[in-house]
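Input: structures, listed below.
Where a number appears in this text, it was derived from the coordinates with a stated rule and is not lab data. Just so it is clear, the structure is predicted and the values come from calculations on it, not from any experiment. Cβ atoms are built from the backbone, for glycine too; each structure is taken alone.
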Structure I
Amino acid sequence: MGLLAALWGASYMFIKIALRDGVPAPSIVFIRVALGAALLSAIAVHQRAFGGLRGRRRWVVAIGVVQVAGPFLLITYGERWIPSALAGILVASAPIFVALLSPWLARSETVHGWAVAGIIVGIVGVALLFGVDLSASAKLALGGGLVLLAGLGYAFGAIWVRYKLPGAAPVGIAAGTMLAATALTLPLAITHPPAHAISAGAWAALLTLGAGGTGIAFLIYYVLIADVGANRATVVAYLAPGFSVLYGALFLGETITAATIAGLVLILAGSWIAAEGRPPWRARATAAVTAPATEVAFEPLAEDLVS
């Protein structure tokens, strides 16, 4: 969880570095997903993990759109106008959207009590960011709105992975959705090429973004979804924004305001309460869970990648 948070938190910084070098958003996303797809596909072939996706191609493509290609494009376009730190914070709204969508997309999950309170707290945090840090211009508000939509896409994808691709190996899902996203973003990258040669620094950022923040990070993320469910897997969203704020301030010279910190705290607190359905001082109800054989067999690979 810590490694995933550090990788995803750094993704916003690497996107900003590439944007500052003049790399177009579609090119950034295509390079990112193509590198991620190459890494994940090699692992999936070695593990024979594509078998669980037979007959589910439309869901693989759909998840590739709503959880990979769509959010990546929205975040990258949004970061043209907003700081990377704010992008990382707004994406943390994903658990709030999961809680809102679950009663309709996953009939077995309901939202009540503390979960409703968490949703309200998170919405207040989003409103604070838009009312203070993103209120200076229409472009700031638009950039924030695009990134917020990316959080909605992540929520749809997390729920669909859990309920539409049960039993499929996580690495197969990750590789399949990355391949779908690569095919979807290739035409955009061709029609929006860089105006000049990409610098060595931007290439380093893109390579790290693709292999680490996309390939390995999504692999770990899908393992978490298969193991603990959509709500609990998005717990990583509580950790990644802290890394994005830290990276933005230290390496990009971004200004961190009091509203930024307050929005961060409210969104993270609301997301946590919405996902857990309980206040922090109340212990979580425990229950024995038996993982499917595909998940158990896949865990050593995830541990090797983490180490």
Structure II
Amino acid sequence: MGRISFYDQIAANKRKSWFLIFCIFLVFLLLGYVIAKVYSPGSFFFIMILSIIISLLYIIISYYNSDKIAIASVNARLASRTEHRMYYDLVEGLTLASGLPMPKLYIMQNEQINAFASGRDPHHAVICVTTGALQKLGKQELEGVLSHELSHIANFDIRFMTLTAVMVGMIAIISEIFLRSLWFKGNDREGKGNAIFLIIGIVLAILASIAVQLVQLAISRKREFTADATAVKFTRTPTGLANALKKIKNDKPMKVSKAIAPLFMSDPTRRKMQSWLSTHPSIDERIKILEKL
């Protein structure tokens, strides 16, 4: 197999991510059109505004406190510069190479190899690694893991996934309000809409939430591929990250909250069956692509 340019890999995954966002937007427009046919454009705009307010309030609170929530949820502690000198030195070297500001560094007590990054932008970012990662990974492997996490920060992945979450949340709320409204409306449609649009609306409202959540998972997997490729751009070698992933593959699963699991660099539950229900691509596929870069 031929070599792959990490620039091409980054660009391709970003295009696919934006295409998937566009798909979510199309579902939103289609759902809105059908609801407007069943009721009226005015009714839909009322539902849309209500869903935007609810979704934004929930997401904004999480977004502006994402770093604090993530760190608190795993009971991580601030890393000591004297005790974890290599950890600091590697991140400082990578920030110089990438032009990023220095994030706050944390350590999570866990014997498995893993790490995550969080924060709404590079100036409010944190990186957290497990004690297992510090103990089991060599210098080049740890550098590969840290460069992957810095890539998420550089690519504004928290912001991107927040945008996705807002759109998915809006569709879920609109669908819920529409379905519940049918109980109160009964058969009084006042001539607006017809049976065909009503049936389409019910089916679409049920399926739309499921479909966009699957798209959200697909976006999450694409962002992991992008972070891998960007990590190679920072370090100029795929070897460290690829070898780290090989060690992670043979490591034990972690017990963490489902809410925080998507943040980690690899699926902490270490599910053997990777599918369209996974937040992360398979480790084997990631290694295969890295070895071509």
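I, II: which one has mean count of other Cβ atoms within 10 Å over residues 9-16, as calculated, at 17.2?
It was calculated from structure II.
When log10 I(q)/I(0) by the Debye sum over Cα atoms at q = 0.10, 0.13, 0.14 Å⁻¹ is computed for each of I, II, which one produces -0.51, -0.89, -1.03? It would help to have the intermediate numbers written out before the result.
Details: I: -0.51, -0.89, -1.03; II: -0.59, -0.88, -0.98.
Derived from I, not from the others.
Could you tell me which structure in I, II was used to calculate mean count of other Cβ atoms within 10 Å over residues 209-216 as 17.8?
Structure II accounts for this read-out.
Comparing relative contact order in percent (Cα under 8 Å, 6 or more apart) across I, II, which is largest? Could you put the intermediate results ahead of the total?
Details: I: 39; II: 27.
The maximum falls on structure I.
Taking mean count of other Cβ atoms within 10 Å over residues 97-104 for each of I, II, which is largest?
I
Kindly point out which one of I, II the value 5.1 was derived from, the read-out being distance in nm of label points 7 Å out along Cα→Cβ at positions 81 and 177. Let's see the in-between values first.
Details: I: 2.7; II: 5.1.
Matching structure: II.
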